[in-house]
Structure P
Amino acid sequence: MRLYCTDFTTDCCDGSDEPQGKCQNTCAEAAREHQQHQQELIQRYEKGLSIKNTWIANYQKIKQEKQATLQQLEAKLPNVEQKYNELQEAKNRLSKELTDLKEKLTEECDHI
């Protein structure tokens, strides 16, 4: 911004660019407004930071709960896998027995 002296337009808040008494010193008012604006910004940032911290705390709690659940499930996994394998073996054994019985019945029926 270019300042013009004695143009009867106050470019400086203290009026120092104009003849004595032509412009009022508004620096104190400008400073107060600026300070108020800065305080409002600080309050907004603090409120946002508080919300962010709340979200982080909630996330950390949920994360801990999920990790505990995961650990419990992982602890059960070997037993579940073992049971699955046992049941798979039993199914295969029973399937073979069923096939053998069908063949035996077919042979017996063929002899009748």
Structure Q
Amino acid sequence: MEIDIGDLCTHCGRDTSFGSGELLFANRIPSGADGTLVLHGGGDINILVVLNGYMCVECQSIECDECGNKVLDYNIDDGRIICSDCGDEIKVESEYFDEVKRQWEE
């Protein structure tokens, strides 16, 4: 069963609509997420559902394994999530050490 929850985040339930006051509209993305509808009565009934709505920017963010910041812009390097800032630093360090190694070997 699918349930359309409109402008609500499918993960945290916050309002992502334009003018909601939380500034979550700009970076929201369409999203579907599994959920459970629980009906209480004589005996609880659990119904698996798919929630259709949006995912807010905070729920999209992933923690960088290098600096620990929550980011949207990242790469996966050898199974590690690396944000673009740390990726640039790692690339510069790598290029520097490659240059030093090359000079040492000469």
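Any idea which of P, Q comes out highest on relative contact order in percent (Cα under 8 Å, 6 or more apart)?
Q
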**Prompt:** Can you say which of P, Q returns 14, 25, 24, 18, 10, 6, 2, 1, 0 when P(r) over Cα pairs in 10 Å bins from 0, in percent is computed?
**Reply:** Q
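Tell me which of P, Q gives -8000 when you compute helix-only ellipticity at 222 nm (-39500 (n - 2.57) for each DSSP H run of 4 or more, over all residues; to 500). Don't skip to the end; give the middle numbers.
On the way: P: -29000; Q: -8000.
For helix-only ellipticity at 222 nm (-39500 (n - 2.57) for each DSSP H run of 4 or more, over all residues; to 500), the value -8000 is produced by structure Q.
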**Asked** Given a computed value of 68, 8, 6 for Cα extents along the principal axes in Å, for residues 27-74 alone, which structure among P, Q does it belong to?
**Response** P
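Output the label of whichever structure in P, Q has the greatest value of FRET efficiency 1/(1 + (r/R0)^6) of positions 35 and 83 (r between Cβ atoms, R0 = 41 Å, to 0.05).
Details: P: 0.05; Q: 0.85.
The maximum falls on structure Q.
Where a number appears in this text, it was derived from the coordinates with a stated rule and is not lab data. Quick caveat, the model's predicted, so the values are computed rather than measured. Cβ atoms are built from the backbone, for glycine too; each structure is taken alone.
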